[in-house]
Every structure is written in structure tokens, then in C-alpha cells.
Structure P
Amino acid sequence: MRKLPPSDELIKGILNSYSQVFFATNQSFAIILILVSMIDPNSGIAGFISVMVANLTAIGLGFNRKEVEKGLYGFNSLLVGLGVGYYFQANIQLLFIVVATSILTLFFVTLFKGILQKYALPYLSIPFLFGLWTIMLSSGSFETLGISERGIYTLNKLYGLGGAKLVSFYESIQDIPLNKSLQIYFNSIGAIFFQFKALAGIFISIGILMYSRIAFLLSLYGFYIAYLFYTLLGGDIYQLSYTYIGFNYILTAIAIGGYFMIPSKKTFIWLLLLIPLVTLVTLSLSKIFAHFNLSVYSLPFNIVVIMFLYALKWRVSPGEDLTEVLVQQGLPENNLYSYQNQKINAFHRNLIPFKLPFYGKWTVSQGHEGEYTHKEDWRFAWDFVVLDEKGLQYNNEGYYPQDYYCYGKSVISPGAGTIEEIVDNIPDNEIGKANLTSNWGNSVIIKHAEYLYSSLNHLKPGSITVKVGDNVVCGQKVGEAGNSGRSPYPHLHFQFQATPYIGSETINYPFSYFMVNNESGYLFKTFDNPLLNQLISNIDTSILMRQSFAFVPGQKLKVRFTVNRIPGEATWEIYTNAYNHSYIYDPESKSIAYYVNDGNLLYFTHFEGSRKSVLYHFYLGFYKVLQSTYQDVELSDELPQNATFKFPWLSLQDFIAPFYLFLKSSYTSKLISIDNPYQPNELIFKSVVKNLVAKKEIGNKDFTITISPGKIKFKMKTKLNEIEAEIQ
């Protein structure tokens with residue numbers, strides 16, 4: 001796994017600690033937040049020292065470098081430093097307090113991380129609360145810690161920083177005739193960074209708008225739900241202004257509406273209930289904490305968000321409309337677009353892949369909800385037979401089992417597993433008769449996982465090649481098709497089930513990949529159920545294709561390319577991260593393309609980095625590649641909207657993305673040429689990426705891909721750009 005130099009890691013960790021306060025890892029936004037924090041220099045400097053100490057300590061203690069880089073160990077200390085710098089007078093003693101509370105808060109981070117991550121819950125800003133409460137409660141015992149009164153002298157401080165022009169600009173901002181609710185909204189946002197002026201809130205809200213349109217929308221939405229709740233119930237609306245607790249509603253809306261949950265109509269609906277709950281918790285806790293001269297700060301936000309996320313853990317069926325973010329991409333838009341694009345593949349990645357339980361082409365003679373059997377609790381099953389060109393199952397007169405084409409053909413394990421049960425002593429039936437006593441006939445039950453078994457039935461007596469307890473691999477022969485049990489003619493009965501007994505009730509579980517052969521050619525199916533009368537087969541993968549895309553961690557790919565006829569070279573590196581996700585890294589452009597290769601398909605899941613890089617265009621052109629040589633099979637898919645669209649279309653889509661997607665980026669790929677069907681040395685593919693706005697095409701990228709031994713080439717051409725690349 002690649003590592004950043006220590007200095008780069010520290011800088012990124014500090015910057016991301018600022019933006020992480022708003023659940024972001026955006027360095028431009030971080031710079032805005034640093035500048036805002038410096039409106040009060042004492043608070044800003046204390047916050048910067050605090051976050052730097054926390055990150056250096058985390059690195060020195062050997063904490064996870066990736067988490068340090070993301071700012072996860074620094075943002076709580078940052079908030080404590082800002083608070084300490086705001087509340088107390090600047091002196092040398094305060095510096096020691098800032099350093100000490102920064103380290104203390106870091107330890108609180110590790111404590112609450114250890115407690116809450118066992119339940120897959122975030123620790124949010126709980127460490128900040130304990131860190132700041134600790135220093136506030138203990139401050140009365142230290143004579144040198146004086147309460148700061150510099151808020152009275154704000155204009156003098158600003159004059160010292162930027163002269164009359166800065167003071168004039170500050171007063172002009174403060175004099176903007178803002179609606180009362182907007183004034184409170186901006187004050188509330190600024191209060192997150194201990195900057196209790198609308199000016200700070202305006203700059204921060206601009207930063208939020210720049211990094212995420214959805215987060216900006218949610219900040220307004222969450223605040224105004226609370227504002228209306230106060231108004232409708234006759235609450236003291238001005239409490240939001242003079243206690244600056246409105247940021248609890250803003251942070252709750254961003255957290256639930258777009259960060260921990262996939263943004264959707266449902267998350268917006270749930271916020272209508274959750275924000276009033278935050279209001280009630282805020283008002284009640286404020287009265288309790290007032291006895292200790294403490295503020296509740298962000299405690300209500302923490303309580304409600306964590307309780308809601310914990311409540312979701314108890315759902316029996318999560319559903320698609322209210323979905324937790326599984327792979328955090330640091331931006332509500334990215335979470336949404338990636339989820340929309342990958343939800344089928346993500347679902348499939350949680351499934352165990354299964355092949356069809358035979359070699360060659362077989363026909364489905366009875367599928368789910370069958371005509372004769374496969375009813376009620378046994379409805380999710382298949383019967384398979386072999387037919388000739390005339391549609392017959394047998395030659396000669398069909399009087400004997402041996403006349404049937406499927407009889408005696410190999411039956412294979414659909415996946416890796418352990419042999420759980422075997423029956424192999426039931427004779428074949430005469431054609432037209434059935435053994436109702438031993439209904440399932442000779443059978444093999446294979447355990448693939450807990451509560452997941454496959455059952456292969458009506459096998460030929462004496463043909464079973466395995467024994468109970470054997471471990472089998474996918475594609476291993478376990479027996480031969482026969483005519484035993486309730487079988488009037490030879491066929492293979494197959495089903496998935498949750499229990500290890502012959503005759504168990506069936507479950508609905510798909511085959512991972514298979515081909516449907518029809519009059520127009522082959523149709524590629526992924527994680528689907530074969531249908532009645534379909535002629536189906538497993539995928540025949542190509543050795544050339546498998547070898548070409550057999551990327552392994554540590555491998556380096558030499559890339560020679562021309563971009564608009566300007567030559568260049570690069571070396572791509574293959575890595576696997578801590579989550580076992582494989583990716584290609586381009587050090588030159590610092591770009592990353594995450595991919596999955598399951599032996600049948602190579603497909604990309606995510607891209608980070610420069611859209612001008614050759615790796616980006618490799619990601620587009622090879623977005624989904626079937627590792628076979630079926631010339632008439634066209635693969636199709638969709639890319640995430642944020643992978644291909646730019647401003648202004650993407651920004652417009654961002655605002656309404658939780659409710660409606662009008663942008664679409666389609667992908668198609670097809671093998672168009674093969675030099676030798678039996679031992680190919682050159683395969684040529686054509687892939688196209690199209691951008692559509694309200695179903696109207698506004699641009700495309702055409703790729704011509706050539707695969708040969710030890711070499712991958714591709715050409716990409718648009719109206720403005722032309723790229724050629726060779727990868728070895």
C-alpha cells in the first residue's frame with residue numbers, strides 16, 4: 001500500500017482536520033475554514049497549534065496513517081483548541097493548556113472510537129465535548145487562566161490586522177439587511193468554529209456551497225426545520241441567536257441527510273422528525289448544564305445522530321430508500337452517485353458467485369414456479385435437460401434413459417464448498433415412471449456457507465464421485481445426470497436451500513454469470529435466474545483476456561502514450577488497500593482507479609484524480625470488460641454522474657440529486673474482431689461512453705481497444721482530444 005512522505009501526510013492531516021468538522025476531506029474548503037478561524041487570531045492560532053499537536057502525536061504513536069491523513073484524529077482537538085483560545089486570555093501558560101488538552105482530546109478520540117466502533121457507530125465530536133468540558137470545569141483552579149474579554153475589542157483587532165479597509169468591509173457585512181432567520185443561520189454556522197459573527201458564517205456557508213451543493217441544501221433545510229419548530233410551538237426563537245446552538249440542527253442535517261446515509265427523499269423526510277428531537281434534547285440539556293455553567297455545545301447533535309444510526313442496526317430489512325453509506329467517499333454527492341451506480345454490483349459483491357452445475361449448453365425444462373412441480377416452498381428450483389437441433393431430448397425412440405442426451409453427462413459443483421449429504425443407491429426409473437417413495441433420487445448436498453446449500457438431484461446411480469466431508473471447488477465433477485427418484489425422464493434438478501437436508505425448502509438465489517443462446521446470438525446475464533426454455537451455458541473465458549488483466553499487487557505497468565500527438569511515459573502500480581480493494585495508481589497524476597477482477601469480469605468501481613490523465617481514460621474505456629471472446633455480446637452499464645459530467649451540468653444535478661437524476665452516463669463494450677476463434681492473438685474491442693441530459697446525448701468518447709499477448713492498447717477520440725496508449 002502506497003505511503004505519503006511524512007510532511008505531506010502531516011499537511012493533509014491538518015487541512016482535512018478543518019474540513020472534517022463538516023464531514024469533508026476538501027483542502028480548498030479547509031483553507032477557507034483556516035482563514036475564518038483567524039478572524040479571532042487568538043482562537044485561530046490556538047486551534048492550529050492544537051490540531052498540529054494532535055496529528056503529530058497520532059503519527060508518533062503509530063496510528064493508522066490513512067486515518068491521520070483524513071483528519072479523523074485531529075478535528076476534535078482542533079475544536080477544543082478553538083474553544084480554549086476563544087475563552088481564555090493569550091499568555092504562555094495558555095500554550096501549555098492548549099497542548100495538554102489537545103493530547104487529552106486525542107486520547108478521548110481513541111477511547112470513544114474503541115467503544116463506538118464495535119457497533120459500527122461514529123464518535124463524531126464527543127471527544128471535543130469531554131476535552132472542552134474538562135478544561136472549562138478545571139479552569140477556576142488556575143490563577144493564570146483569565147477569561148478573555150477581547151470580543152469587546154473586535155474592531156481594534158481587525159484594524160490591527162488589515163487597517164481601515166478591513167474594518168470597513170467587516171462593518172459592511174454586519175450591516176447587510178439580513179432577514180432575522182438568516183442572521184441566526186449565519187451566526188450558528190460561524191459558532192461551529194467559535195466565530196460568533198455573521199461574517200464568519202457567510203464565508204463558511206460559501207465554502208460549504210463550493211464543496212457540496214447537497215450539504216449546503218441540508219444545512220439550510222435542517223436549520224429552518226428547527227426555526228419553524230420553535231415558531232410553531234411558541235418557543236423562544238431568540239435563544240437560537242444568543243446561545244448559538246443552531247449549529248446542532250445544521251450538523252445533524254448534513255450527517256443524516258448526506259454523510260452517514262445516502263441522500264434521498266427518505267432522509268429528508270426523516271429529518272422532519274429528527275430535527276425537532278434535537279431541539280427537545282437541546283432545550284432540556286441546556287437547563288441541566290446551566291447548573292454547571294457549561295454549554296451543551298454539540299451534545300444534542302451527537303446524541304440524536306448516534307441514536308438514530310444505532311436504531312437502524314436493528315432493522316430486519318434495510319430497504320433501498322434509507323440506506324447507510326458503506327464505503328465513505330467524503331462527499332454527499334459522491335456517496336449518492338456511487339450508490340446509484342454501484343448498488344447492483346455492491347449487492348452482487350455480497351453474494352457468493354455460482355456457476356451453472358454442468359458443462360456445455362442445457363435447456364431449462366422447468367424453472368421457478370414450475371408447471372408441474374416447483375410449487376409453494378419449493379418454487380425456486382430448476383430442471384435442466386439437453387436438446388438437439390429438433391428440440392428433442394433423446395435419440396432413437398427414447399425408450400431407455402441412455403437414449404437421452406443429458407443422461408450420464410457430468411454434473412459439477414456450482415461453487416466451492418463441503419459435501420454435506422449423499423444418496424447414491426436408488427435405481428434409475430423406466431421412462432415414463434417415477435419413484436414417489438424416494439422422491440429426490442440420488443442426490444448431493446453441498447454446503448457453501450452458513451444457511452446456503454445447493455442440492456443436485458435425480459443423479460445416475462453409482463456415478464457420485466465425492467463423499468461426505470470432502471471439500472470441492474467450483475466446477476469439480478460430483479456425479480452424472482440420471483433418472484432416479486420422481487423423474488419420468490432423465491434431467492437434472494437443482495436448487496439452493498438454507499438447510500442441509502435432501503428435500504429442503506428452496507431459497508431464491510441467482511447464478512452469477514451465464515450465457516443465454518438465442519436466435520440472434522448470445523445474451524450475457526449477471527446474477528440472474530435462468531427462465532423456462534432458455535438455452536444456457538457457463539461463460540467460456542479467454543486465456544488471452546485472463547492473462548492480460550491478471551493484475552497482482554506490486555505489479556508495475558509500463559505505459560507509453562500520446563495526448564494530442566504529444567508523447568509521454570508513465571508507470572502505473574497495482575495495490576490492494578486495507579479493505580482488500582484493488583486499485584491502479586498513477587504516481588505522475590496521483591490518480592487512482594479501483595477495480596474488481598473476479599475471473600469473468602473486470603470492472604471499475606471508483607476513480608479519484610485528474611480527468612486529464614491517461615489512467616482516467618483507461619478507467620472509462622475499460623469500465624466493464626468480459627474476459628471472453630463472444631463477438632455478438634454487448635456489455636452495457638452506467639457510470640456515476642460525477643465521473644463524467646462537469647460544471648454547470650453536475651452542479652445543477654447536485655441540488656436535486658436526492659430527488660431526481662436527469663444526468664446519465666452510459667457505457668457499452670463489444671468485441672468487434674478476433675484473428676483466431678480458437679487461439680486468438682489479437683482481440684479488438686469497441687467501447688463508447690455517452691453523456692446524456694434528460695435522455696439527449698451531449699457528448700461521447702469512442703475507444704478502440706486491442707488486446708494481444710503481453711500488451712494492451714487503446715485509442716480514444718473526441719471532437720477536442722485524441723489519446724493513444726500502450727500498456728505492458
Structure Q
Amino acid sequence: MSTNIEAHHQTTANRLRSALHPTNVISNIFSSLVVWLIAIIYATSFSALIFYGRLASYYVTGIGITLVSAMIISFIVAAFGSDRATIAHTQSTAAAILATIVTGLIVSAPTTMPDDVLFYSVVLIISLTSILTGLFFLILGMLNAGNLIRYIPYPVIGGFLAGSGWLLVQGALNVMTDLQFSLHTIFTLLSGDVLSHWFPGLVIACVLLVLTRRTHNEFVLPAVIVGAVILFYGAVITSDMTIQDITQDGWFINGMSDGTLWQLPDFSIISQLDGMFIFAHASGIAVIIIISSLHLLLNASALELVVDRELDLNRELTVTGAGNALIGMLGGGIVGFQSVTLTTLVHRSGGYGRFVGITLSLLIGLTLVFGADIITIFPRVILGGLLMYLGFNFLAEWLYDTWFKLPLTDYLILFGIFIVISLVGFLQGVVVGIVATIIVFAVEYSRISIVKQEFSGSVLRSNTERSYDETKLLRNLGQYVWILRLQGFIFFGTSNQFYESIKARVMDAEQEALLYVILDFRLVRGIDVSTVVDFAKLKQLATLHGIHMIFANVSPQVRDILVNYGYGSLDSDLASEFEDLDRAMEWCENELLEKSEIPEPKHVSIREQIESRPMMRMLDISLLSKYLTRIDVQVGDYIARQDEDANALYFIESGRVDIQLNTEHGKSIRLRSMRAGTIVGEVGFYLDRPRSASVIVAEAGTFYKLTRSALYQMNEDHPEAASSFHIFIATVVSERLSSTNHIVEALLE
């Protein structure tokens with residue numbers, strides 16, 4: 001342990017020395033400045049997206065709220081995250097959904113409500129969003145739920161993100177024109193004066209979209225934004241207008257002031273807030289929590305590819321959760337977490353992520369105190385263009401790219417969620433996505449047969465080793481037994497298909513009538529009560545045709561549903577239950593042998609065992625008997641013990657033995673049962689390996705033992721007899737191998 005800790009400290013120290021090297025310091029500072037510039041642009045864009053209309057005068061305060069969020073989450077993830085390269089920032093998806101919540105507040109707020117009360121209502125919702133989202137992240141992290149993302153349907157995630165993209169585009173138009181996009185405002189947006197305010201932003205968005213999708217260079221974004229600012233001011237300088245003129249014409253957002261961007265909230269106003277009014281518009285918080293959780297885990301998974309290292313997803317959830325909870329408590333609130341874009345930028349520029357993240361947090365803090373003037377350089381059209389680019393990027397990724405990746409059904413679900421979110425709202429989109437996914441899952445799952453494998457009794461045999469004559473007879477009678485190994489979860493869709501397949505087999509006049517149907521439930525994970533009708537019909541079908549239904553490996557939960565709601569009793573004249581498939585098969589074989597009126601052989605002499613095989617009559621039985629030792633055994637006797645030397649094989653003339661495996665956990669498993677007329681122990685005997693299992697007498701009887709030394713002696717004294725004996729053993733082993741091959745062939749069909 002001490003060695004590992006020392007190695008960790010050495011690695012950390014080496015990284016710090018590398019980060020503080022003069023060459024690397026330059027890269028780190030440059031990366032920090034670029035990321036800081038992007039953070040400022042994002043903050044102004046997100047604030048413009050949320051604080052507009054009646055709240056436009058609070059735009060600067062909104063920038064402060066966003067920057068507080070960015071400052072805290074950047075520092076915490078850089079300092080305590082699981083990877084040294086990760087950069088965190090506030091997220092556009094959360095901002096877009098918050099904007100829809102705020103829109104609802106503004107529209108429904110009474111005209112008599114003071115603007116400051118409305119503002120603090122919005123701030124309270126924003127803070128609650130961060131606190132609750134952070135707590136949810138923390139809970140997921142502490143529950144080790146980092147792999148949760150694997151259980152969310154991909155089309156649902158895509159539909160949510162595509163809907164977020166459209167909301168960002170709408171918000172961008174509002175930022176640039178103060179108009180909400182709708183059917184009623186389309187012609188106004190296309191009028192000359194209004195068009196001139198948002199069309200350049202569209203051009204910026206399209207240029208960014210094309211360049212970022214073609215070049216994948218992380219410096220494209222800051223370069224285009226800086227270039228757009230230069231072009232804007234260049235156009236102002238070459239025109240006859242002054243900065244004051246373009247400000248009055250609406251090219252800048254009103255409400256700018258010098259000095260500090262953020263201050264502590266005025267807690268005295270909290271008493272004036274209407275809790276029910278806020279609660280009525282807070283339902284979108286649940287959507288932000290869910291989508292942010294998915295987005296965080298998606299980003300973390302993508303970052304593993306960017307930095308070529310595995311991230312601790314549970315630690316990322318915990319650290320990010322603590323950061324967001326702290327953000328909400330300090331009056332911030334735009335949910336933040338790991339950013340793929342910023343992390344990639346820092347990683348490729350050679351920056352040390354922890355250094356850059358902490359430096360970014362410091363620069364944002366200085367901006368909050370001294371940097372209000374910096375914000376004034378960004379006109380509305382550039383802020384709106386950035387927001388529109390983010391929206392277009394979501395739309396391109398989730399509506400265009402997925403068209404070529406997803407099956408049609410999945411894409412239609414994604415597109416349907418996008419339409420509902422765009423026309424109605426996020427919550428309705430969530431419901432549509434969940435319902436559509438459940439329906440498609442039910443339909444698709446019902447197409448998967450719950451029958452994993454099916455065999456006739458001629459192919460699949462029990463682990464009871466019988467005499468050659470019995471085995472040959474059972475191979476002919478096995479067609480009257482049908483074994484179905486079931487799998488998965490049985491519900492109304494799969495159970496009906498299952499019943500119809502059994503019915504088709506029973507009604508098939510070209511095949512022999514079935515006497516026994518075995519249902520093996522070992523791989524069944526559960527059963528729905530809705531299957532009762534199909535199992536009731538199965539019972540009627542079996543009764544009508546005189547088929548004995550046999551149930552194996554039935555769990556208590558499945559048994560309760562079958563007995564109480566579906567099939568009824570599993571122990572009757574035409575139904576039986578066994579603890580496993582092997583015992584069910586053994587019972588069927590015994591029944592078939594009994595119905596054939598051939599009594600079970602209690603005694604099969606060595607002569608009968610050998611002469612029943614073709615080509616074995618040349619072996620002199622009386623000569624072989626000279627080398628055998630008779631053993632009379634009682635129940636419980638050990639013929640062989642696991643792991644001991646295999647120095648003998650045994651002919652079972654009468655009685656029965658069980659082959660038993662003792663596991664490392666102290667459990668005993670019956671592998672096979674051997675009856676009169678069989679041989680036991682020949683594999684280890686010929687391979688000269690320790691016994692792989694124990695042989696225990698289950699029924700008293702008579703055995704004949706052939707030791708290895710006796711076989712060597714027979715080989716010296718009577719080589720022809722020994723050779724014939726080897727052929728006999730090869731025949732026995734080949735018969736078993738042939739049975740195994742039949743099962744393998746059936747599995748491959």
C-alpha cells in the first residue's frame with residue numbers, strides 16, 4: 001500500500017513539474033485564456049437566452065449568475081475530478097430548458113408583480129435546479145450508478161438533445177430581435193429592419209457549423225467569434241453611425257453597467273415570493289435533472305476517447321454533484337459539468353487540465369469583480385449567432401447524422417420526440433419518448449422467441465447412463481418427448497407466440513403424437529400475470545390430446561403465477577414438476593421404458609454388455625473374467641473418490657451409482673447416474689489422470705473391477721483379447737460421443 005501511495009505522489013509531482021516548465025506554462029496560459037474567452041461568450045449568451053423582456057434589465061446580473069456557476073464547477077472538477085485533463089463549464093442544454101421555464105414565468109406573471117419579485121422567482125428556480133441536480137448527481141455517484149447511461153434508450157436521448165437544439169435556435173432569435181418565434185411573428189422576422197438584426201447571426205452560425213464539422217479544430221470557435229467582433233466594429237467605423245446610435249438601434253443588450261457583475265442576492269425579497277406560483281412552473285426541473293445526468297455521463301464516456309484514459313464515472317458524478325449543489329447555495333444555477341469541447345481544446349493544445357481549470361476559475365472570478373466592461377464588446381448578433389450555432393450543432397448531430405446511423409423505427413421515435421418538444425414542451429416530449437420506447441420494446445421483444453432451444457427425446461437424454469439395449473430403445477421412443485428450454489421474461493406478447501408454436505406442433509399430423517412436453521424454466525427471469533390466458537389454453541390443449549406437461553427449474557415466483565393465475569396445479573395426472581431438467585428427462589425415460597413393456601434390467605452380465613455391441617463376439621468373455629475382481633457394494637460406498645488416482649474401471653452388473661462433483665464452495669452436484677449394464681471410470685483409467693468426480697453407490701449391487709496392472713498382464717498374456725477389449729471400450733466411448741454430437745448438431749440448427 002505504501003509503495004502505491006509513494007508512486008502516486010511521485011507521479012503527481014512529476015506532472016506538476018511538467019506543468020510548471022516554462023514551455024508548458026506558456027501553453028497552459030494560452031489554453032486558459034482561450035477557454036476563458038469562450039466561457040465569457042457562453043455566459044453572455046446564456047444570460048441573454050434566459051433574461052429578456054421584463055427581465056432584460058437583469059441581464060448583467062444573469063451573466064454574473066452564469067459566471068459564478070462556471071467559476072465554481074471549473075475549480076471543483078479541475079481540483080477533484082478523476083482525470084487531470086477534464087475542463088467543466090455551464091451547459092447549453094440546461095440553459096435552453098431553463099429558458100423555457102423562465103418564459104412560462106414571464107408570460108403567466110401578473111402585471112402587478114414587481115419586476116424584482118419576478119427576477120428573484122427566476123433566481124430561486126435556477127438555484128433550486130442546481131441544488132437538486134447536484135444532489136441527484138451525488139446520489140448516483142454514491143450508489144455507483146455511473147453505468148446508468150447504458151440503460152437509457154439512445155433515441156430518447158437523441159430526441160431530447162435535438163429538442164434542446166431547436167429551443168436554442170428559438171432563443172437565439174429572441175436574443176437578436178426581442179421576438180419569440182411563432183407562426184404570428186414569422187412575417188415580422190422576415191421584414192427588412194428585423195431581418196438585418198438576425199441574418200448576420202445566422203451567417204455566423206452557419207460558418208461555425210460548417211467549419212467545426214469539417215475541420216474539427218478547437219480553435220475555430222474563438223477565431224470566428226473574434227473575427228466577427230472585428231468585422232462588426234469595422235462596419236461601424238466605416239459607417240456614419242456611432243456606438244451610441246447602434247446601441248439605441250438595439251444592436252447591444254440594454255442594462256450594461258460598469259464594475260462588479262455579481263453580488264449576493266437580496267434575501268429580504270424572498271418573503272415576497274409566491275411559492276405556489278414558482279412551484280407551478282418548476283416541473284421542468286425534473287427534465288433538467290434527467291437530461292443533465294444523461295448528458296454528463298455521455299460527455300464522460302466521450303472524454304475517455306479524447307484523453308485515451310478511463311474515467312471513474314462514479315467519482316465524476318460525485319464531484320460534479322457537490323459542485324452544482326454549492327453553485328445553487330451561492331446563488332448561481334446554470335448546471336455545469338464536463339465539457340467535451342473545452343477538454344479537447346486543452347488536451348490538443350498541450351495544456352495541463354488541472355492547471356487550466358483552476359486558472360480559468362481564477363480568471364472568471366476576476367471578471368466577476370472587474371470585468372463588466374468586457375461584456376460590452378459582444379453585440380447581440382454575435383451572442384445570438386453563437387447560440388444559434390449551438391442549436392444547429394445539436395440539430396445536425398441528432399437529426400441529420402443519426403438518419404444514417406439508426407434503424408428507421410428508432411429514428412422515427414427520435415424525430416417524434418423532437419417534434420413534440422418543439423411544438424408542445426419538454427415534459428410532453430419525455431412522456432412521448434417513454435411511451436413510444438415501451439411500445440416499440442414490447443413489439444420488438446415479442447418477436448424474440450422465448451424458446452431458446454428445443455429438442456426431441458431422441459437427441460437430448462438424461463444424465464442417467466443405461467444399458468446398450470435401453471439406450472437403443474430410448475433413441476427410437478424419444479420422438480414422443482419434446483423438450484423446450486425457455487428464456488427471458490415471459491409476458492403477453494411472447495407467451496402467445498409460445499402457445500401458438502406448441503399448438504402447431506401438437507396439431508401437426510405428419511409427426512408422431514406427443515406424449516410428454518417438458519418446459520425448462522431455468523433461464524426464465526420472470527413471468528407476467530398477463531400470460532394467464534395462454535397458459536390456461538396450454539392446459540386445455542394438453543388435456544384434450546392427453547399430453548403430460550412437465551415443468552422443470554420453476555422459481556417460486558413463477559410457480560405462484562402459474563399455479564394461482566394460469567396453469568393451475570403442477571402435480572396432477574397430466575402435469576408434473578421437477579427441480580431440474582435432468583430429473584425430468586430421467587422420469588420421462590423411465591415412463592417410456594415402462595410403457596414399452598420391457599422391464600428395467602436389474603442385472604446385466606458382462607457377457608450381455610459386450611455381446612450386445614456389434615463386432616464384439618470375438619472377445620473371449622471367460623478369458624476376460626480371469627482379470628476381473630468381483631465387488632459387492634452397498635448404498636453409500638465410494639467406488640472412487642474425486643482427485644484420487646484412476647487405477648481401475650468398473651463394470652456395473654447390478655445396482656446404480658451417482659457421479660458426484662464436489663465444488664470449491666463445499667457443494668455436491670450430481671453429474672450423472674449409471675445403471676446396470678454400463679461402465680464407469682474408463683476415462684481417467686485410460687488417460688491416467690486423477691478422478692474428476694466421486695463415484696458413490698446409490699443402489700446396492702455387484703460390480704466387476706479391472707485394474708491397470710491386470711490389464712497390463714492381460715496384454716502380455718493374451719494380446720489379442722486385450723486388443724478386443726480396447727475396441728470394446730472405444731465402442732462405448734464412441735456411443736457417448738455420438739450422443740453428444742447429436743445434441744451439438746441440434747444446438748447449431
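Each reported figure results from applying straightforward, stated rules to the coordinates on display, with no laboratory input. This is a predicted model, so every value here is computed, not measured. Cβ atoms are built from the backbone, for glycine too; each structure is taken alone.
Miscellaneous remarks
- With respect to Kirkwood radius over Cα pairs in Å, the largest value across structures P, Q is given by Q.
- When distance in nm of label points 7 Å out along Cα→Cβ at positions 398 and 454 is computed for each of P, Q, the one that comes out at 4.3 is Q.
- Identity of the structure behind -11500 (criterion: helix-only ellipticity at 222 nm (-39500 (n - 2.57) for each DSSP H run of 4 or more, over all residues; to 500), calculated), options P, Q: P
- When Rg and Dmax of the Cα atoms in Å, for residues 462-549 alone is computed across structures P, Q, the figure 15.1, 47 traces back to Q.
- Comparing percent of Cα pairs over 18 Å apart, for residues 558-621 alone across structures P, Q, the highest figure is found for Q.
- Among P, Q, structure where relative contact order in percent (Cα under 8 Å, 6 or more apart) as derived comes to 15: Q
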